[in-house]
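Take a look at the structures listed below.
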Structure P
Amino acid sequence: MSGCLDNFRWPECECLQVGEKRNMIASIVAGSFFGIGWWIMIDAAAAYPEMADLHHACHTAGVIGTVALFMINSVSNGQVRGDAYTVGCMGQTGARIWLFIGFLLGFGALIAASWILFGVYVVPMKQPQWPGVAVFLQNALIFFSALIFKFGRTEDLWG
């Protein structure tokens, strides 16, 4: 799991020589996804300030997704493999549990956003539907951001 994209190779083209810039590109893309996700939700909250259009509890899924992003990326691949972290409270097992809980929170936030979109906005034909779409897009972009930031970087370039 820790090196899913390590063997991924870009097409050979002189204009796409990523090499040592892989971590920078992955960080920029992940940060852009995260920022765009929150910007979409801020837009929906500003456009529909009434509780009847966008209930304030709908923001909970985005907050949980953000916590999941931090949990997923606070554990390095070396800690999960057991290469870099052998001491502490639970060592490698603790790092794996922490990562697993982070993924559970991320998937849970995405499922909650889907439920908000379909259960609150689409099925009852509630108008406007943009707040539900915004909640789903926010959580999808945050989750993709977490995945890109976790698996798009390589630890070989650190140091």
Structure Q
Amino acid sequence: MPGRSFAVIKGDPRGTTSQDRLRGFTLRLLEAGIPRSRILELEGGSLYAGAHAAVLRAFREEGHPVPDAIFGINDIMAMGAMDALRGEMGLRVPRDVMVGGFDDIAESARWPYRLTTVRQPIEQMAEDALAILHLDDPDRPIEPGIDRRIPPVFVWRETVPRQVGP
């Protein structure tokens, strides 16, 4: 992976979720040996139109080379990126550039997207939050600083090829 290049389409800069996803994505690439110079950050503002415009601006107007893969901090931005890449730039996903997203919204499974994405186990997250709040015993104080790790689910679709071999 060290020779590969990546772009990440950032969300709302004030949103902690967007910041956490950006930090996690970038950290994993750095841990895999990808130099920081091979990770391009684009401003998408958490919007389809923002991501669509960011892709066209970066790869058409500013002349950045199209990376091997683009990650949208949310599925909406990944879809905006895909539409810019395919519809405006004539590129093929995933042959010319891979695209991934985060959230697994209903639209991400639909044709023409079939977006590879990450799904959060929302029901489990809600159950754990309710257990921490122990609403069945409102007089019991809530313990501060509880951290629960709930692994996400990787959803393979058609915008990232499955790896072959070990």
Structure R
Amino acid sequence: MDQVEELHAALRDADATVATAESLTAGRLAAMLTDPPGASQTYRGGFVTYATELKHDLLGVPVSVIETVGVVSGECAEAMAAGAQERSGATYALATTGVAGPEEQEGKPVGTVYVGLSGPHGETSTLLGLSGSRLEIQRDTCLFAVDELLRLLRREHRRVR
């Protein structure tokens, strides 16, 4: 069983669902999560908010976050995840934002990535410093996000694999 299939099994065991909010991964996380058969049991849907204003308009990221710390930030990742969770009705939501390249953004170098996670107990974010091609950064971000939620589910639901 691969990591994504393990995540879906853990979500089923926990009677939980997940949604996504993506910027730098541009829908790749949603595609990864919906690849296994039966994914519709646990995947609610997702938002691809590449443009800054869509992060506010569709996900409710506060303008103050965008203007003060920017969209390449833990605060933005957390707000994106919280917005996706609320708007989709999912138990959990994963968010990705950062710089996949080829150039820096908001003064942050290529490979600066934040993965946000929202769930019943609030929001968290993790800063990743990734390297490689644009596609490798996007792939590694998706794999980290899947693993992050899987680890959380294992901690919160001891009966999960």
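Read-outs: derived from the displayed coordinates by stated rules, not from any lab. What you are looking at is a predicted structure, and each value in this text was computed from that prediction instead of being measured. Cβ atoms are built from the backbone, for glycine too; each structure is taken alone.
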Which structure, out of P, Q, R, was distance in nm of label points 7 Å out along Cα→Cβ at positions 61 and 77 calculated from, if the result is 1.7? Q
From the coordinates of one of P, Q, R, helix-only ellipticity at 222 nm (-39500 (n - 2.57) for each DSSP H run of 4 or more, over all residues; to 500) came out at -20000; that one is structure P
Out of P, Q, R, choose the structure whose coordinates give Rg and Dmax of the Cα atoms in Å, for residues 93-140 alone equal to 17.7, 58 when calculated. Q
When semi-axes √(5λ) of the Cα gyration tensor in Å is computed for each of P, Q, R, which one produces 33, 17, 16? Q
Of the structures labelled P, Q, R, which one yields 41 when relative contact order in percent (Cα under 8 Å, 6 or more apart) is computed from its coordinates? P
